[in-house]
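Just so you know, all these numbers are worked out from the coordinates, no wet-lab data involved. Since the structure is predicted, the reported quantities are computational estimates derived from the model, not experimental observations. Cβ atoms are built from the backbone, for glycine too; each structure is taken alone.
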Structure 1
Amino acid sequence: MNKWSELFIGLILLIGVILVAWASSAYNWTILGKDLDFLHSAWVIFKGILLWGVFFIGVFLIILGINDLKN
């Protein structure tokens with residue numbers, strides 16, 4: 001693809017995701033009684049990734065420390 005078309009399509013997708021996330025949290029989107037708040041879901045996933053990322057960095061550093069003690 002052309003570099004300009006890639007940038008344009010990426011910008012459209014980015015703006016589209018932001019608008020859908022905002023609209024789903026600003027208005028009451030429900031299907032069969034289930035709330036579709038995509039902004040809240042994205043926040044929950046981000047917090048989970050942050051938690052597990054810090055956990056695995058800690059495990060990695062402990063493994064590196066044990067490996068250094070062997071030498």
Structure 2
Amino acid sequence: MATKIKVVELRTIPSPDPARLGKMDRLVIYEAGEGNRDSVLVPNEDLTDETVGAAIEKQLTERGAWIGKELDIGK
């Protein structure tokens with residue numbers, strides 16, 4: 001099932017990744033449904049619809065695996 005994503009804002013920032021020291025990343029702030037906003041980082045030189053979409057899809061998939069999960073913690 002396809003999910004519509006709306007890009008809300010795009011910012012260029014210095015990469016926080018030590019392996020990308022001196023390079024720039026794009027902070028993509030997106031909305032995936034009413035009131036569900038989040039962000040992903042994409043290397044500036046790789047900014048395309050496909051790379052942004054893949055980064056968002058990966059994040060939503062990882063989040064989906066945890067949402068609703070119940071954990072027993074403590075002793």
Structure 3
Amino acid sequence: MVKAKRVLLDTAIVFVGTALNFFVFLEAYKRLVFPYINEEQRVDNAPYIFIYILPSFFIISLVSLILYKALAKHGNKNC
């Protein structure tokens with residue numbers, strides 16, 4: 001039961017990290033790019049954002065969690 005709780009917490013951390021990174025990206029994109037492109041270009045860019053950016057943020061969040069766990073485990077062994 002404890003292991004399942006830990007996996008659920010780790011999964012939640014990955015998804016929250018992904019969502020926060022994606023929100024920051026969308027806000028920056030909106031402020032930096034929207035004034036300079038028209039509606040058709042915005043619609044054309046949307047699929048690429050969801051195909052490449054969102055999965056990239058998920059992978060980065062997952063790798064960050066794995067590195068954090070590895071460093072925390074290594075740090076506990078040295079104490």
From which structure (1, 2, 3) was distance in nm of label points 7 Å out along Cα→Cβ at positions 4 and 36 calculated, if the value obtained is 5.1? 3
Note: P(r) over Cα pairs in 10 Å bins from 0, in percent at 16, 34, 25, 15, 8, 2, derived from one of structures 1, 2, 3, originates from structure 3
